[in-house]
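Bear in mind these aren't lab numbers, they're just calculated from the coordinates by the rules spelled out. Predicted, not measured: the structure shown is a model, and the values here were computed from it. Cβ atoms are built from the backbone, for glycine too; each structure is taken alone.
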Structure I
Amino acid sequence: MVGKHRQPGNIVTRRDLIREGEIDIQMEYFYDVPGSMPGTLRIPSDALPPIIGLIDYNEQKAVRLQLGTPEECAPHLDSESVSWLDVKGLGSEDVLQRLGQVFDLHPLVLEDVVNVPQRPKVEEYDDQLLIIARMVTPTESGSSFHQEQVSLILGRHYLLTVQEEPEFDCFGAVRDRIRTAKGIIRKRGADYLAYSLLDSIIDGFFPILEIYGEDIEELEDAVVESPTHQTLERIHTLRRELLVLRRAVWPMRDTINSLIRDGSDLISEDVRIYLRDCYDHTVQVLDMVETYRELASSLMDVYLSSVNNKMNEIMKVLTVISTIFIPLTFIVGIYGMNFDREKSPFNMPELDWYWGYPLCWVLMIVIALSLIAYFKRKGWFENVS
């Protein structure tokens with residue numbers, strides 16, 4: 001999908017369209033075309049070419065390589081060291097099919113990896129474990145977030161991760177821990193690596209939620225002090241983006257719980273203990289998202305109340321002004337009538353008084369001041385901005 005204002009030949013990603021408002025940021029899961037053959041791959045038209053990186057490590061050393069083809073990683077899969085193959089980008093069906101052959105992936109596994117977005121889930125095959133997760137990272141401006149699917153295929157001594165795009169991820173800290181041998185990651189197997197990546201994905205939600213927490217605080221002040229149409233748009237956008245976060249993290253809770261409960265042979269008991277901590281973080285993220293969604297909904301109510309109160313204050317001011325001028329208009333209307341004084345002595349005799357005009361002014365001023373004093377005593381002028 002390309003906007004009308006774009007120049008031909010420019011690469012346009014789905015993220016660009018989301019950022020510019022040409023498509024909806026709300027995540028919709030992938031669904032198969034009715035009657036299509038199982039295992040059919042549907043490459044997104046804006047997908048970027050895959051970049052294949054390999055990190056092979058054990059307790060003594062760690063090697064990081066950039067691979068040109070999927071076949072180059074085959075010798076590392078049979079070694080006792082842990083091999084992490086990270087594929088970024090889904091833009092080549094040929095590379096992905098060859099990747100499936102190297103890792104002996106089931107056609108349905110490859111379908112879930114390529115046909116994005118899928119609902120976060122975990123599925124166990126003969127000697128592999130498929131984990132689908134949603135990853136979010138803050139935008140450059142810090143006002144929103146990028147989201148993409150991350151697929152993890154766990155084997156006995158290897159972990160294959162496939163990301164939608166090569167530009168963003170939250171795995172930098174894990175790569176640094178492997179490179180510097182910090183912690184116990186190089187002493188553990190591929191299952192601990194899978195846990196570390198899942199933990200990084202879950203922890204990546206916290207900076208996003210911190211941004212939205214600050215936005216909610218600003219909106220709370222805005223809806224009370226100066227509610228505008230732009231404020232309403234910000235609240236609406238906030239609610240929709242929080243819904244996207246909820247749809248991303250809610251099934252993640254069930255996914256991690258399934259890893260803990262189901263007891264796959266590929267995940268050791270020690271790693272399940274760490275997954276419990278990851279599950280706690282997921283529940284915490286979900287609680288924060290739910291809390292912020294409730295606050296965003298209450299902000300909408302506060303906005304409507306503030307607008308109504310502002311309208312009521314305006315109507316109060318107009319009512320006070322109109323009430324003061326009603327008797328004055330009545331007096332002016334009476335003396336604006338054209339009665340002939342020569343026809344009858346009762347036709348407005350005060351028009352012949354020497355002080356008639358000043359007395360009329362004094363009468364109107366006294367009436368206006370009396371009404372103002374009465375309204376003030378009743379409290380009508382309180383809280384009138």
Structure II
Amino acid sequence: MSSVCVNQALTDDELRWVLTRLDSDKDKEVFGLVCKRWLHLQSTDRKKLAARAGPHMLRRLASRFTQIVELDLSQSISRSFYPGVTDSDLVVIAEGFKCLRVLNLHNCKGITDTGLASIGRCLSLLQFLDVSYCRKLSDKGLSAVAEGCHDLRTLHLAGCRFITDETLKSLAERCRTLEALGLQGCTNITDSGLAELVKGCRKIKTLDINKCSNVGDAGVSVVAEACASSLKTLKLLDCYKVGNESISSLAQFCKNLETLIIGGCRDISDESIILLADSCKDSLKNLRMDWCLNISDSSLSCILNQCKNLEALDVGCCEEVTDIAFQDLGSDNVLGLKVLKVSNCPKITVTGIGKLLEKCISLEYLDVRSLPHVTQVRCSEAGLEFPKSCKVNFSGSLTEPDVLL
């Protein structure tokens with residue numbers, strides 16, 4: 001039989017079908033090494049790209065990979081002394097990658113409002129933007145993005161300390177489909193800004209205002225009411241102005257809340273947590289309330305008894321918590337907890353941990369650091385049996401899961 005050339009036998013669509021059936025990225029790269037035709041097909045079919053390049057190389061990448069929808073130019077912390085992407089790079093990106101929907105510029109400290117203006121002018125399809133720790137950015141640049149990227153769904157601004165309420169007002173006016181907003185460490189954000197935000201953005205599912213020290217009960221309460229049906233994740237770490245009024249509002253309006261971070265909110269007490277446990281008993285999965293010094297056995301017991309879908313709980317440094325919180329669990333209750341942190345709770349003993357283990361058969365990580373009555377030796381002497389897959393942190397030597405960050 002005479003030999004048949006693959007390139008003569010198969011059409012472009014058939015070769016693309018072969019390419020889609022390759023599972024590993026390595027195999028897809030090898031596909032492009034066969035010949036120029038296969039390289040062209042591989043390039044035009046590629047949707048994601050991660051790179052570190054200057055303007056000249058970015059232009060070449062844009063001409064080769066014409067259908068890129070996800071571009072990752074982020075920098076790791078280990079490269080924090082490099083500026084990363086610059087404004088001139090962003091001009092090339094905005095003009096060359098017209099199909100972009102996802103753009104990650106995390107920790108690219110060289111970009112300014114001028115570069116963001118290019119994104120706003122050219123990337124109207126953009127849905128995800130991460131400019132966390134791009135510390136030169138201000139309201140001017142973010143307003144330009146809001147002006148041109150009306151379909152924006154996710155925006156991460158952590159560490160952008162010059163951002164103020166003006167950015168939230170711009171988002172409310174132009175990005176009404178916004179679902180996730182990260183504002184960690186944006187200390188100029190206030191209650192007034194959150195009130196402006198939810199006038200237009202009522203579909204927010206995830207809101208991270210960790211370490212926004214000027215946010216208090218008024219801002220959280222207005223978010224809870226405006227985004228009642230959509231809000232699933234709220235992070236309020238070290239927002240020391242947040243108290244019981246905020247938690248009561250969440251209990252009243254947000255029945256679908258899944259993740260709540262209130263670590264360091266020291267004015268929160270049992271009264272509002274009990275309301276939350278009753279209201280969100282079917283939805284709550286992750287709860288972090290370390291350093292909530294007014295939390296005691298009554299609210300913790302209520303959470304463990306009512307929140308049947310709870311997977312991660314942190315009550316570290318809640319010094320009023322004792323073994324009683326675990327002794328009141330119902331006889332038929334089997335908890336689905338996978339992560340539990342009770343470090344620096346001096347009144348908890350081996351007895352309490354033993355009671356907990358009877359109910360937590362799915363536990364994967366247990367933090368018992370700095371418990372004077374709970375040591376590895378004492379647990380062994382008491383005959384405690386931890387689940388086989390459970391990592392027990394007695395001394396801080398284990399890597400902590402990031403589910404509650």
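On mean count of other Cβ atoms within 10 Å over residues 64-71, which of the structures labelled I, II is highest? Mind dumping the intermediate values first?
Details: I: 13.2; II: 18.1.
When mean count of other Cβ atoms within 10 Å over residues 64-71 is computed for each of I, II, structure II gives the biggest number.
Given that percent of Cα pairs over 31 Å apart, derived from a single structure, equals 54, which label among I, II identifies that structure? Numbers along the way, then the final one.
Values: I: 54; II: 51.
Among I, II, the structure yielding 54 for percent of Cα pairs over 31 Å apart is I.
One of I, II was used to compute distance in nm of label points 7 Å out along Cα→Cβ at positions 96 and 376, and the result was 5.3. Which label is that?
On the way: I: 7.6; II: 5.3.
For distance in nm of label points 7 Å out along Cα→Cβ at positions 96 and 376, the value 5.3 is produced by structure II.
For distance in nm of label points 7 Å out along Cα→Cβ at positions 48 and 344, the calculated result is 9.4, so let me know which of I, II that is. Display every interim value, and only then the final one.
Working: I: 9.4; II: 3.7.
Structure of origin is I.
Ranked on relative contact order in percent (Cα under 8 Å, 6 or more apart), which label among I, II comes first with the largest value? Intermediate results must be reported in sequence, preceding the final value.
Details: I: 13; II: 7.
Largest value of relative contact order in percent (Cα under 8 Å, 6 or more apart): I.
So if we calculate mean count of other Cβ atoms within 10 Å over residues 232-239 for every structure here (I, II), which label has the highest result? It would help to have the intermediate numbers written out before the result.
Details: I: 16.5; II: 21.8.
Greatest value across I, II: structure II.
For which of the structures I, II does the calculation of helix-only ellipticity at 222 nm (-39500 (n - 2.57) for each DSSP H run of 4 or more, over all residues; to 500) return -10500?
II
Could you figure out which one of I, II the value 12.2 for mean count of other Cβ atoms within 10 Å over residues 312-319 was computed from?
Details: I: 12.2; II: 21.9.
Going label by label, the one that fits is I.
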